[in-house]
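Following this line, the structures themselves.
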Structure 1
Amino acid sequence: MTQPLPCGILLIVKSEKSIRAVGLLSGGLDSILATRVMLEQGIAVTPVHIETGLTYERRNRLTRRQASQESRAERAARMLGLDLVSLRAFEDYIPVVLNPKHGYGSQMNPCVDCRIFLLRQAKRWMEEHDHQFIFTGEVLGQRPNSQLRHALRTVERGSGLEGLLLRPLSAKLLEPTIPEERGWVERDNLYAFQGRSRGPQMALAQEFGITEYPQPAGGGCFLVDKTYSRRLRDFLDHEGPDALTSEQALLLAIGRHLRLPSQRRVVVGRHHEENAHIASLQDQGVLMTTIDDPGPTTLVSGDPTEGEIELAARITGRYSSAGDREAVRVKLLNDNLSAIVTVAPLAPAEIRSLMI
């Protein structure tokens, strides 16, 4: 029998009892295509998105740089006519970030261990909900750390999914999986994509009538970013891994970060949306902003001393529109403090020496 998909293409559905599969859906083009390929074969798909809390999409949604507050994965699932399952996993994921068995990529990105972690989470859900296998949108050779042939095998073994992990977009270049051997899916109707070019995927998207999809890395990982990784290492050195909450992980991706000579951390907003988020963190330290001129919102973490507050106020003054004046008024605020100080903006060279 047939049933229409949201984009108007008819889908052939197997008459026997449907095989159920979990699809890791990031919302990117590859995961959308892999899901669509499985739907074309009559597989009952449950899209699963595992939220580590360490993606720029999270920051962009928070600071309203995305027009919609709907996530990429939510948008993709809706387009495919499926109900998304979201699993939050920040606390379980952090040990993977701090001690990856297979090492880091170019920065603090534990790509192989990350894939193993995500798939283990999906495997647990699969087993608890009576699904038969898992598929992903991975493409052989697309990424240097986690999608080379040996890395794909390492991920499959490490996740405990040997034979039950299907990569529909590159399946014809890989060993047949149990779903293929048992006839749950037709290997002839899978693909042999490889390498970094997105041309084949874009052509397949056009064939399927899929016209809306995000550009590569639209929800990229914090940990591949040089600046974020530097800030994270600094945070771990000074405040320790036990202090790394989901909120702190997000804050590391926002604003300018400075470390005072006393080792106190200061975060200075760069635009309205960042200032608004920092202003919501009153319980995490002392907030400050300029009174008479437009300026940033600044957070001085913890319980700063009078000297630390003065230095942070001078930094705040420099980043305001009055930064070239001899004196700037700065308002201080936290749960136990409300005051105004007048300070001389700190010299740019001194600020540069404090940047993390």
Structure 2
Amino acid sequence: MRVAVRYGDVLVDPDGRVAGHDAGATLVRRLLRVFPGSLLVSDGPRRGQGFDVLPLEFVDASDTVVVNMDVVDSMSVWRTLRRTTDAPHVMNFVWWTTSQFTDRVERASLGLSCALFPTFANSERTAREISEIVGQWTVQPLAENARVGWVNLGIRLEHVRPRHEPTVPVVLYPAIRLSERKQPRLFVDVVERVHHRTPIRVEARLVESHLVSEQAMRLSRPDWCWVGPLTASRDDYWEALAGTTAFLATATEESYGLEYIEALLAGAVGVFPDRPWAHAILPVGYPFVYRDATQAAAMLERAVTDTAACRRELDVVAGGSFAQWLRARHDDDAFDRSVVEHVRRWFED
């Protein structure tokens, strides 16, 4: 059984590589690596580096599983494949927070899609949300037979670079978009408070559409703030993380939190909001969890002025080594094994 990966926002560069550093592009590359000889569903046909690019209409549906990252569209994908086979194979991959779907039509469509097609989620929390939506928005016979699996996404541990501490502490805006869910205003409020007390440099790397926004302009006004485009390569990205002192998470909701895990593994001290999504990726007793902007500012100030002591605290709550605690729970080898096992269980048995 061959695998085809479908993601509407994917971009293949002239050299035949999947371009971009956002979570979607990263996961497309990961799936193509996990399933050698897989297809990428996009404009084509053409040849990529290690994969073929084909429009959905050209996919041989008789022996192909379409892993669809645009889950609400799965019924349309199934109908297209149904033209050439009686039993199309479609698998949902939910890698984002379900809270983005607020309209009842969107949530009902998401629930129906996840009830009709086997669904693989990027975390236990996301899988639980999917099951709740399926139960709420679909009829009982569908909900009872829904198939939902999950595993933490994890990261490529070999990407982590040796640390190099900056002269002036660097605070990262740990997202590539300035959407409301990320609460960029709260981020700006807190880093301004901290800068009044101690020198810091703030860095934000944004996708192009958000780089020219009013929020980005406001963030970039102070001479101690740098706002720019995404790094040119993954190596550059990890090299930048290796010189990051701390980051301030302000999102109201996350499905997993890939960017935060990467920054933590690179050695940055993370300051998190007191929200369920944050507790789901952190050890019990994690010391830098805030309830309001005042607490956030105090914790971030300590993270950039007493960084070594903060890292020692993290080692204590993790039972010896915070880095090893993260590696044990967020290694993408577990994702690789699990997604392959679920495809086999759902479509080859």
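Readers should treat all values here as calculations from the given coordinates under stated rules, not as data from a laboratory. Treat the numbers as computed from the prediction; the structure is a model and nothing was measured. Cβ atoms are built from the backbone, for glycine too; each structure is taken alone.
Before moving on, here are some points about what is shown:
- helix-only ellipticity at 222 nm (-39500 (n - 2.57) for each DSSP H run of 4 or more, over all residues; to 500) derived as -12500 - corresponding label from 1, 2: 2
- Origin of the value 38, where percent of Cα pairs over 34 Å apart was derived from one of 1, 2: 1
- Calculated for structures 1, 2, distance in nm of label points 7 Å out along Cα→Cβ at positions 196 and 308 is largest in 1.
- With FRET efficiency 1/(1 + (r/R0)^6) of positions 44 and 172 (r between Cβ atoms, R0 = 30 Å, to 0.05) derived as 0.25, matching label from 1, 2: 2
- Across the set 1, 2, volume of the Cα convex hull per residue in Å³, for residues 108-163 alone reaches its highest value in structure 2.
- Here the criterion is mean count of other Cβ atoms within 10 Å over residues 204-211, and among 1, 2 the highest value is seen for 2.
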